[in-house]
1. Matching task: 25.0, 78 is the computed value of Rg and Dmax of the Cα atoms in Å. Pick the structure from 1, 2.
2. Work out the source of 0.25 here, i.e. which of 1, 2 gives that when FRET efficiency 1/(1 + (r/R0)^6) of positions 138 and 370 (r between Cβ atoms, R0 = 35 Å, to 0.05) is computed.
3. State the single structure among 1, 2 that was used to calculate Rg and Dmax of the Cα atoms in Å, for residues 298-545 alone, giving 24.1, 77.
Structure 1
Amino acid sequence: MRRLMILAASAVLASAPAYAQRATESAAKSADDAFGTSVGNESLGLYSTSNARGFNPGQAGNVRIDGLYFDQQAQLNNRVAAGSTVRVGISAQAYAFPAPTGIADFRLRLPGEKQIVSTVAYVTGYGGLNTEVDAQIPIVSDKLSVGVGAGVQRYDSDFGVHGLQYTAGVIARWNPTDASEVVGFWSRLEGCNDPFQTLVLPGGAYTPKPYPIRTFFGQQWAKGECQETNIGTLARYFMSDTWTLRAGVFRSLQARPKMFVEFLTDTQPNGVGADRLMIAYGPQEYGSYSGDVRLSNTFDTNALRHRIDFALRGRDVHKIYGGDDTKSLGPGAVGVQVREPEPVFVHGPSSRDSSRQGTGGVSYDVIWAGVGELTAGLQKTFYHRTIERPAVALSESSASPFLYNVSASAFINKRLALYGSYTRGLEEFGSAPSRAVNRGEAAPAAITRQTDAGFRFALTPKLKFVAGVFDIRKPYFNLDTANVFRALGEARHRGVEMSLAGEVIPGLTVVGGIVYYQPRLSGEPIDRGVVAPIPVGPLPRSALLNLTYQPPSWHGFSVDTQINNYGPQVARSDNAYSVPGYTQITVGARYNFKLYESGASIRLQAFNIANTFTWGTYQTGSLYARPPRSIRATFAADF
């Protein structure tokens, strides 16, 4: 039995997918549902790795790399990440140790046993240019392979400013024995050297007039700098017939030596604003060490398959922020650039925020084939945080709650499955925004809760429909009447989500879905009328329909279209006004072919083909223009 287990483990490791090939990447064809899938440079879904059910999976502690806990502070670029999947509802049921909000699970671009050099290049209609080269190189057959990659992007921002971004990465995969695997990676991103568009603060319950699309009306000298680095090691060892040990250790670091944000304040319907306030941030750094050790035992008893997971995870997070300086550049107008000389900014002392968290837990999962599945988990977490601010007494906070989750699925028949779950978590809530008196200050950790239920129905073997309801409750942090970022009550997102994904007829793939939820606030400030009951920022309704048609008779050629519809978005803290909803349409075509016996593809896309001007709003009520029409032509090949 031991020998059979080792052979099976070897087969699993050897057959694990390699993601170096770029020519066949397609988010639509990779998606199991409509909730969020990214593959290479393509993404599709109602949710993303930074937004699920109206909240951020990263803040909730729900980011994973190949299933292991990862405290993410910096972007994981395409040199080492093949893509990601957002798991909510029934797709998140079997995950051990979840927290409220969806799970964002990244897949690494694991190098395989075949030598491949992949190239991707695309141009946009406004002068953007991107070039990426990724290679996987087998060093020792069945033992060691390495992937390396680099990319240069001259990106074209939505408001007509060009910037440069560089990416690089290395990933190695080593199988020291038939039953073990070690993966190490390093990724780096540099850029952020284009100025941001000016954010608009309306003076009343209205949006200002639209301005000519792709018009930049900020200051050209207000350019930022950033470096984002991720380093990690993952290991897996099949210890026996039933025991498996997995571990991951990660370093994630984001540094912003320079950053500017400009606001046009008290803007009138005609677009004229009372003042242009330029904030020059002091040097910022957000870094963390995190790790996850998982010991799992899987065994069978009659018709039942059991899995027990024992886990130890932790994180050590350090943040440096503050020291900002604000200068007035005088009155201005939306869409009108008035060049001003760069003032002399004087940065003050920085603030420091340190938090440590260690968690131990046990999770039990049992599957009764053809009947159902039950998962239950219990965690004990220890959390401590220290905040040092200039001229302010040292602030410390601690918490050591029990966290737990339980979920169940019932397989009514081969086509229908029901599910339900309850999860309790401990979550941090970001930091104060640019407009706050205490901007940059991080919010304390607090208990969060989630309940969800629904079903999955297989319309055909290749087409599945998922529908569910959810209720998430978390503390609500925003600006009070004195412009201080603090807890103002409890936020509840209660809603419904639906997905239809798969092949409708031969050659026709559909990925469609809708999410609708009611964001509501409760608590003493709301009861007194100081804070309105609907929070600013959440997008309560989103819908998408993506159709891809590629019949075999077209010999690698396909066409696709995507329709995104979004509902109104509350734009003022007094709920007096909402940004109107909008619809955007994307069309595209792809041709997969052979180039000197190698796989290659050409991809054409046109986004927002109607070139509709629409405003969006951030949580603090500042407005920005959503992306205008754009086109992209992409070439990819695997040699």
Structure 2
Amino acid sequence: MRLLIAAMLVAGTPAMAQDWPTFGNDPGGSQSSSLNQITAANASKLKQVWVHHSGDVAHEGSATGPTDFESVPIVTNGTLYTCTGMGRVLAIDPATGKEKWAFDPYTARGAEKALYEQPRKAQTCRGVTYWQAATPQAGAVCEKRIFKPDRYGNVYAIDADTGKSCMDFGADKGHPGYVTQRDYENHGPGAYGMGSPPAIVGDVVVTTVSSRDTIQKANHGMVRGFDVRSGEMKWEFDPIPAEHASEVGAANVWSTMSVDPDRGLVFLPTTSPSTDYYGGNRQFDMPLVSATVAVDGATGAVKWSQQIVHHDQYDYDLPGHALLVTIKKDGRDIPVAIQQTKQGYLYVFDRETGAPVYPIVETPVPQTDLPDDKSSPTQPIPQGIASFANQKLTHDNVFGLTPIDKAWCQNVFDKARYEGVFTPPGNKEAVLFPSALGGGNWGGAAFDATSNTLIVKAENLATRLSLKKKTNGDKDDDTLPAIDYLTHPIKGTPYRSEGEVFLSPLGIPCSPTPWGTLTAIDMGTGKLKWQIPLGQARRFGITVPASFGWGSPNIGGPMVTAGGLVFVGASMDGKLRAIEAATGREVWQTKLPAPGMSVPITYMVNGKQYVVISAGGSHRAETELSDATVAYALDDAK
């Protein structure tokens, strides 16, 4: 009964149906809304109605480091809650954009000292989480709570009405106001912080950690459940088998989670074990890594799991939560978990048992050329459901802006190894397509229940990568800093990785256009309904006309409404778009202060439907940066 009450509170009773109370609106993360005031017929009348600037923006070279403002706000308790690129939590009036309160762990005080004393650094925060007691007592503190993680491995509990710390949370560990992953065994050095929001199941808040997966014996991807009031740890889940705890790490959950309150389950999209690209030191069975794992929200026990990538040598970690929705297929309503992937495949599982709804076939794949590693002979490939990303690269379809540019890309491609999706990097430079950038990536899918359609975006960029044997010279020293996520020492192994995005000398992708797409898939038949280029590419200060169909690399994802619209930012051109869900036709667009590399949300206040997005850009994508949260509504709405 308690889980049922909690499910109603989180998912929305009729009185709450106009809110957006969790990352994906409902606990299952559908990224859809039943609101229908805004339609294809009137979307052209959308206007900006407010913008909020947090002041928390920093650029490359600053003392804090550059900000990535990717927060997906939530709206509940009469308030819009969001987090900033500097670790603060803000409560905002959802109708006006005016700030109600701000929580800053660097200045909030408890036990006569700063709540947490660490250097202020820029950090990615993709959102916060809301919980309230089944019967909140009026005037009592912390009967409604906001939970927010940070880069140092802490999770803060904040009174949702006042912005004050909940001092009972974590008090038993000597730091009232927060719990920290550093109080527990994490099995290796690493970065314990996390940018994605925790999950709530009943009275348990479920948290994750990040990991340095370029280190062989990095910290494990521990998932922990804490009591929402006291912060007492109720359970922990370790994706690494206990007998191999000292040999390998990572396999963490870096992206968002989803929850099935009726079954009391939390769905974990785990990642690849350390190290990325090289697995010579981890040639043993680890069924819970690179897997969709359903765990009991009360105990952490595994209910079922399905591994998506065997012996991951590609950094094809799971980039987003499994969408817990009900699809219509073969004349039945089937509760499922839909897992998007970087490879562009969709895996659809029965939510109760984990059985594939669309069949999965173990398919032979290319083998590594490294003498001290061994590839899995097969990989599990779904059948009967369309892929949503470009998965084919050839000599003829590589892109070039000019004949010389194209010839350069073809020459590099011809010299490299490429044998399809699961081409492993090794001694010979390999082209990975889709790459670790995706295909699918965080925030990337939404489900429209009215039409039984999955809307999913993709990024279609290739990377070049090889593994070089270390020679113990200065240039191979493990203490040297990494250049980026592709070029760095692979600590604890005999190799270093050398790679880059597959670009021409003009800095333009060699992979075929479109470089970003938005796709609609019928979940009853598995067939494509439509696919369109997403965004407009920019180079040398010039925006390529949309008619070219090149699309744009993208970070973020879509949201779908009962008004028959898909709203999506994500693209490098810094625009927010409304797309007709039935056809893929664009019906509206507007320019944002910076690219909206987040997921839009929608809600209704006083009879007016709002669409809101964080427009912060990304320093990793070298875009403009901003601190803006922007709201739109119909200019003639009541």
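Quick note: the coordinates plus some simple rules give every number you see, no bench work behind them. Predicted, not measured: the structure shown is a model, and the values here were computed from it. Cβ atoms are built from the backbone, for glycine too; each structure is taken alone.
1. It must be structure 1, since only it matches.
2. Values: 1: 0.25; 2: 0.05.
Checking each candidate, the match is 1.
3. Computing Rg and Dmax of the Cα atoms in Å, for residues 298-545 alone on every structure in 1, 2 gives 24.1, 77 only for 1.
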